[in-house]
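Below are structures written as structure tokens.
Each value in this text was obtained by applying a stated rule to the coordinates, not by laboratory testing. Note that the structure is predicted; figures quoted are calculated from it, not measured. Cβ atoms are built from the backbone, for glycine too; each structure is taken alone.
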Structure I
Amino acid sequence: MDGFMEVDYTIMCKNDVRIELTLHALLQNEKVLRAIKGEFAKGVRNIEAVAKENTPILLQTQKEVYTFRASKNDFADLLELAEEDARTHKRLKKECEGVELVDIRTVEQIAG
């Protein structure tokens, strides 16, 4: 198999956060509701916030995405190659020991 792939990955750390909640649950929190009213309806009385749907909201650690290029022949080893790339570039720190593959794209080889 000729050609290359571009692989995107992030570093996984022990203190990463990933919390999924609904808009309805968020609006049930008095502190959140008070902050929203104070920002968007300051001085207005008898106002309520209503969520029509249970829209999911995701709170997660913001991650930097790193990219490397690999041969299509190395598809089965992409996770190991991503970890090796992270070690080579000293991206794995004390509390960060693994990688998470985010995206894999084939790259067209330009005929020369």
Structure II
Amino acid sequence: MKKLFLDDVRSVDMVYDKAMETEFDIVRTYEEFVAYIKQNGLPTFISFDNDLGLAEDGNVAPDGLDAAKWLVYESRLDLQELEYKVHSANPVAAKQIHGLLTNYINHQKNMSQAVSS
């Protein structure tokens, strides 16, 4: 399955090697992120930006942390095999996204091990 790149401004080659561009599908908003996963399933890798600009009404748009929260709290997907990177320039948000996903993935793995024991 493809890799997913969530960023409102950057192109893939601004974060990864240009040769990797064809490996990624790009989504620019939280809404596109959710719709992509609902339609295509969980990609094998997600690259997260946090700050996703302004919404159409001029307010701050839902961000990469909101996308990570959607994966954890609403998607009901098994994230155990998910690989991800947070490429956000916002260090606080990057830590929050990384912590949320790491903790949840570890929780899912622990629950799977407990069930199989």
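Observations, loosely collected:
- Identity of the structure behind -12000 (criterion: helix-only ellipticity at 222 nm (-39500 (n - 2.57) for each DSSP H run of 4 or more, over all residues; to 500), calculated), options I, II: II
- With log10 I(q)/I(0) by the Debye sum over Cα atoms at q = 0.22 Å⁻¹, for residues 42-89 alone derived as -0.83, matching label from I, II: II
- If P(r) over Cα pairs in 5 Å bins from 0, in percent is computed and equals 2, 11, 22, 24, 19, 12, 5, 2, 1, 0, 0, the structure in I, II: II
- Per FRET efficiency 1/(1 + (r/R0)^6) of positions 10 and 74 (r between Cβ atoms, R0 = 30 Å, to 0.05), the highest-valued of structures I, II: I
- Among I, II, which structure scores highest (criterion: distance in nm of label points 7 Å out along Cα→Cβ at positions 2 and 98): I
- If relative contact order in percent (Cα under 8 Å, 6 or more apart) is computed and equals 24, the structure in I, II: II
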